[in-house]
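Asker: There are structures below to look over.
Each value in this text was obtained by applying a stated rule to the coordinates, not by laboratory testing. No experiment lies behind these values; they were computed from the predicted model shown. Cβ atoms are built from the backbone, for glycine too; each structure is taken alone.
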Structure I
Amino acid sequence: MIFTVFAAPADPSLQWRAQLLEYSWQRAHQPGELVRLTPTPPGSSAPAHSKAVVKQTLAWNPHPYTNDEYAGYDTPSAVMEWLFRDRVEGSVLLLGLNSVLHSAVTEEVSPGKVLAAAWPDMPTGEGPFGLAMNLKFLKCYCVNRELALAPVQLPILIHTSDLRKIAPRWAELTAIIRSEGRDTHGALGCADRIAYALAAAEYRLLHAHSDLRNGTDDETGSAPVTDYSRAVESARGEIVWDEQVYEPWSAVYPEKAKPGRGRDFLALLNEYATRRQSGADLAAKRPLRRSGVRESRVLEDMHLEVPGYTEFVTLNSSAASIWELCDGRRTLAQIVAELGQLFDAPRETLQTAVESTAAELVAAGALEVEDLS
């Protein structure tokens, strides 16, 4: 079993990245299960997904003890909670949020064997572990300073038993490095990657470099994962796409990018954006009510009693309108179209509402979604 795992808070500005990763996972026919770890405050609702299993975890950004705001806390803390709470067993393909899959990763790993992408820019120097001198404070927190570190970064393919060992130390060291380490820009922005290398070395986990990752600046390469954190450039070095300013789900122009993984990524992004705009994505999904669900109303709210669940599902008037259209005959696209005739709202707004409500009802056991594709 391969668990493809990524961490992403329930931040609406990040949802397009998570949905694009989900689409690429399905398109690549990646085996196993796609898991989104979502650090959220207690009582917060989970984001919507049609294929990914969403696991809510405690939020560690900002850090609960240091109050440091750093996105690098999300992955180690969420992974740690998921592994110890759900006790899953198998191989984990751990991805960064700025990732898409172009082809499937089918190899599974056994305990003690880890495959990872190389990190050629790891800050090396005369400090402990062969790191830069601004990390010399690690002498106070690590006993064996002679360990050799593997210069690796996400994506990583690792067995759950190994990840369960190092995740707590990974989270702890990330906070230490952020608190004590400094460079010319302030607190270290790569603290989580250094912390992972340290934790893996302390547990004697040997890493083999694997061709798992290409960047959008790579003109050649056949890695299954593309990281799009760098801007996509044209053949003349002009920026044609940048994730920092991209407006979801606007059209992009792959032909303007130089040949290589950047152009391939833009083609994938454009493909999914076109599917969303045309409604093809939702036209292939038909929601079906589960048998035995009972309805009741109190003022403007609808309450659903789901067999096997102890708590009622409460729907506001908007969610109730969507539930009433989930009659087993309409697809999600048809539901969006009918709501468009009833409410004066942009189509993208209605589509997002239908997707999120359907996903919440599936998670609550009230709906199942039939895939017609």
Structure II
Amino acid sequence: MATLTTDRRSGKIAGYNVQWYEGKRRFTIHLGAKRYTKKTAERLKDIVEALLFYRRNGISTPEKSVEFWLQNAPIKIREKLAKVNLILVDETKTCGQLWDEYLKHKTGIKPKTVKAYTECRTHFFKMFSETEAIEKITPVRLREWKTSLLETSAAASVAGYVKNLSAVLRWAVDQEWLAKNPLKGITRGSFVNDDKNRTISMDEYAKLLDACPSQEWRTIVALARIGGLRCPSELKQLRWADINWSGNRFLVHSPKTEHHEGKHERVVPLFAELRSELKRHFSDNGDEFVIQGLQGTAWSLHEPFQRIARKAGVGTIDRPFDTLRTTRSHEVFERWGSAKENLWIGHSEAVRRKHYKGELSDESFADAADANEKNTC
């Protein structure tokens, strides 16, 4: 039988001890209270008792619950168990195992996030090997890695890679695979690339519409430039049932902000320029989605848009759909103020509460949708 005792300092619990005897020899596993809870210590005591029972009775295959706990226990605890010969010590984790286990741990993330981590992993293994130990991930090598990335990638992209790798390494520290995060102290840089900032004027917008190969593409451009929708995430989910023609508004479902309370959707005015494109696009053929033609596809819109932009004579537009949305955000801010910009374009709830209290009136939507009013956009 194993017992659980405590170490106390100044009346407070400083640690837990799992103790047992084999013959006349006493064995002890110590857990510091700062890192481990009493619940963890009690579970470890149960695991120790199970492992002792297996050894006494020649059982080589533990119960699934015990095996699962051992597989997911922090490496430090497994090392403590190995030190008293209750389990075999684990092999050193490799860089490949680190990425595999982390991505297996990251369940329920969106495809765009998976893509970002996949790109980061690809760049990581240009410097590191999948088979080398994670202890080889040193600050010196990480600085070299970041420097090499900056030679071929934009600073904003490199900042994203550093951010994602830092999350992976923090997780490794939490699992006690690493003593500390080797990226700590290495700045990630800015996500903003001012060199690529630009706006798309209404004149350029008209040229883009004329260059579109179909009404569906005209509607895509209008929803991004006039409606301020995120593309493709918000565009993909827009249904004809979300369009309130008589109420001069439409409902936008936002996967990007749905994890924030009250931010899973927003109501946007049916701006005059957008209404006209939606009217041209609408057909009474039973389609559920506004952009029905791309449902079930990869929504690879970047290259088709660049062909439209070149045909329109506006040149290549970096981050085109972000640029369309940002341009609209600036216009809404200048025309209607920060409160309505936050609501219609979709900003944080904290900003909305700070700048605008209360609901928008029907007149606000009618004003935004008035086709006869000049300088609407």
Structure III
Amino acid sequence: MPWQEVSTMSLREEFAMLASQAGANRRALCRRYGISAKTGYKWLRRYGAQGRRGLADHSRRPASSPRRTASATEARIIALREKHPAWGGRKLARRLRDQGVPEVPAPSTITTILARHGLLNPVALAQPPYRRFEHPYPNAFWQMDFKGHFALTQGRCHPLTVLDDHARFNVTLAACADERGTTVQTRLTHTFRLYGLPERIGVDNGAPWGQDFVHTLTPLTVWLLHIGVQIAHSRPYHPQTLGKDERFHRSLKAEVIHGHTFGDLADCQQRFDRWRDVYNLERPHEALGMAVPASRYQPSPRAFPERLPPIEYAAHDNVRKVQAQGELFYKGHTYRIAKALRGYLVALRPTEEDGLCAVYFCHHKVAQIDLRQPCK
């Protein structure tokens, strides 16, 4: 992935944080980010010695460490709050410590300072605690959804977001012109090339990954299954199934979208890219013990296949081709499967219940047919 000038520093920092983690495959990361191993190790040495400052092209004078007065610390708090108006005392305290500010006040003290300067939002009430669940390692499960679209000066923006369930690391934040399957596939291809393939992706039941509350396959989900990514649809009327991505949407709205006017999609994407760097690399996350998402994330070792892998079934499988209307013929009868599978070969395998047959596409069970009730 070539490093464009506008994003060089953020990509260097993301690369350095991911490559610094235990067990990281640094040479594979160099290939993913489109740099030589020599360049990658150079940035790692500089990052380890100087932090983010070491990633700049020109050396900077080392920051002195004078003992700051209370007024200087307070000014730093106010400046950080103005830069991130949605951050509270805990996030501000952690970020100041990460920046090396000496004698950072307690979060409650910072909240008092914000109140004294009129920087607290009186309607921002604390959410009640809830029990969190997360997958045990990165890339086991990604959550994907569209944030509600909004108007631009020219057109509308449909933000596509994809979040790693374990690390809360945002792998995709794209300003899209529509919510079509081809648009999502293009964005996911870019993401897969950089971060690799997850084991599963969670989606809701609407287009382009489903139809209403019937888990009908779509061309997009068929493509994902073909490259080896399983699909998990949320329960009907239960958006909390994708709760982490929904919470990400709230932060995106509060910290980026609310109160701002965007000219076009390119303008919107620039703002998204800047905030994504902040979210992944700087913004302390309460669910992670105030660590940043990049500290818990590693790209997947499963590389994106540039060519679709061949579909192979066992010799004893009953293999049939899905017809143009999403039907297949078996033992003189017709059975409806899914239009999205038209032209593909599927395998029929008997189940433990007499008369029922499971239909597999690649390694994924996609349907079940009752041999006793063929289509009329």
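Asker: Taking mean projected area of the Cα convex hull in nm² as the quantity of interest, name the structure among I, II, III where it is greatest.
Answerer: II
Asker: Now for a different question. Given a value of 1.4 for distance in nm of label points 7 Å out along Cα→Cβ at positions 162 and 218, calculated from one of I, II, III, which structure does it belong to?
Answerer: III
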